[in-house]
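Next up: the structures, one after another.
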Structure I
Amino acid sequence: MEQLPVNACRDEPSELDICYEELFWADTQIPVIVDNRTKATVYSQRVEKDTKMACGSYGMRHIVNLYEWLGWQQEENPVLLWRKFVQVYKTDTYDPVTKWSSIQAQLDFAVKQWIIASYIKLKTVEQMKQSLSKGSFIYTGTNKVDRAATRKNKNVMVVAKTWAGHIIEIDGYDDQSQLFFVRNSSWRQAGDKWYLYLKYEDIGCLFSMYSVVEKSKTDIRDRIKAKIAEKKKTMVYEVRVVNGKKVLKRRPK
């Protein structure tokens, strides 16, 4: 039986996630293509010894660096964000360097570090394109992309098949070819200058998808906070078992 690489992330969506349709109306016209592939630096998580499980920090910092690059600001090496994450979350029983984390934990940490304002959950291809057309990039992950087969595939097209969890960033699309542009932090030599290509029809292989709100957009952050406060009023707590542990979770009444 094939031995898969070690999982580096998991998906733990919350009942308090605010969805795109709760905040925005769809625009009738958006560009045919949004392309950021030559913008900002792509950093490899395989350079440092302690970054094997750091795809979450690399994916997040790549998004923030794109915002910085577009605003003529200075980029930052993702390893710095990763080491902050390790410092904050490491305990006697959990070490991020050797164990996985959730994409939502990475998002919340980025908010706490004030490198992003907030995040919005996306559900459809159209919402993803709407987000990207407005310059808001997408943070997600997957455990259904066969990396070995994708490396061999013509034009680095994603092959959907169960594999180890990995966090990625989506920063563009092409309506003519029906593809999303996926910026990756691993194996440059196996991609198109770090990029993979995901068919619209294959977004089901992704974990929860989030539009990352740039930190300057405090008006959107405030609207999200208000929506979360409204949701909390209509929710109750219950104990659930997650990864073998009892945790307190909210659910709708």
Structure II
Amino acid sequence: MKKTLIVLAAGLAAGSAWADHRSIKVDDNSTFLPIARLSADLSPRTDAPAVPHGGHGLEFAISGGSGNDDQSRRAGAPSLVFGGQTFASGVGLHHEFDFRFVEAAYRYRHFFNERFGIEALGGLGYAEYELTVSALGQRASDKLGSGGLVGGFGILWKFLPQTSLQSRLTLFGSGENEGVSGAARADVYVVHALGRNAALRAGLTSWGLVSNRDEDDDFGSLNSEIRARFSGISLGLDVAF
């Protein structure tokens, strides 16, 4: 788990980390990332459920996206192993991926005044990353899926009675090597309540993901580490009770 968090932090903080030719690297900055959230209050409230307010609650969400990327590799770099196939150095790789993330968490929000608040959440999540790698007639696919713990922290600003700016950092860790070892999501949204129980959100989301892959697979070869970053526009629907 410690190794996973270090890799995620390095990948999100510095682009130089992606110069490592020992990993399968996927980097897509034009991924559409829809999200749907369902929340239920556990505390008394005075505002409509769809308008951010303080108190305890439960939150369920599903999100995901698909994309692709090309990875260039220098001659002399270590060969990469994925899906039972070995990809030699000096050969460019094409990646296609599908990502899905499901989370269920307890959430607490505190507002310091009528406009500004913070939130913290913790719970369980499941991350699934399906990747296909191809190069010069070779093609291999694998689906990585892992359950784990989710934690997050966010800031909220209600600049209009029904409209707010919301940012959140979410961390996921499974402790697994061959699945999705860990992931981090940063997002910022403008959220507008349509009524008492529904709201639309639009903004930007960025994911970082790592699979340590440090165990032998069924083919007797050492799988290469996978690092992925994908970001883009996100649209979503919130339903609150």
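In terms of FRET efficiency 1/(1 + (r/R0)^6) of positions 110 and 222 (r between Cβ atoms, R0 = 25 Å, to 0.05), the structure with the greatest value among I, II is I. Taking helix-only ellipticity at 222 nm (-39500 (n - 2.57) for each DSSP H run of 4 or more, over all residues; to 500) from the coordinates of each of I, II, which one would give -8500? Going label by label, the one that fits is I.
With distance in nm of label points 7 Å out along Cα→Cβ at positions 62 and 134 derived from the coordinates and found to be 2.8, which of I, II does the value describe? This figure was derived from II.
One of I, II was used to compute distance in nm of label points 7 Å out along Cα→Cβ at positions 22 and 158, and the result was 2.4. Which label is that? Structure I accounts for this read-out.
Identify which of structures I, II gives the largest calculated value of distance in nm of label points 7 Å out along Cα→Cβ at positions 142 and 182. Comparing I, II, the top value of distance in nm of label points 7 Å out along Cα→Cβ at positions 142 and 182 belongs to II. Here Rg/Rh (Cα atoms, Kirkwood Rh), for residues 118-165 alone was derived from just one of the structures I, II, and that gives 1.07; the source is I.
Taken together, the values in this text are just the output of simple stated rules run on the coordinates, not laboratory data. Quick caveat: nothing in here was measured; it's all calculated off a predicted structure. Cβ atoms are built from the backbone, for glycine too; each structure is taken alone.
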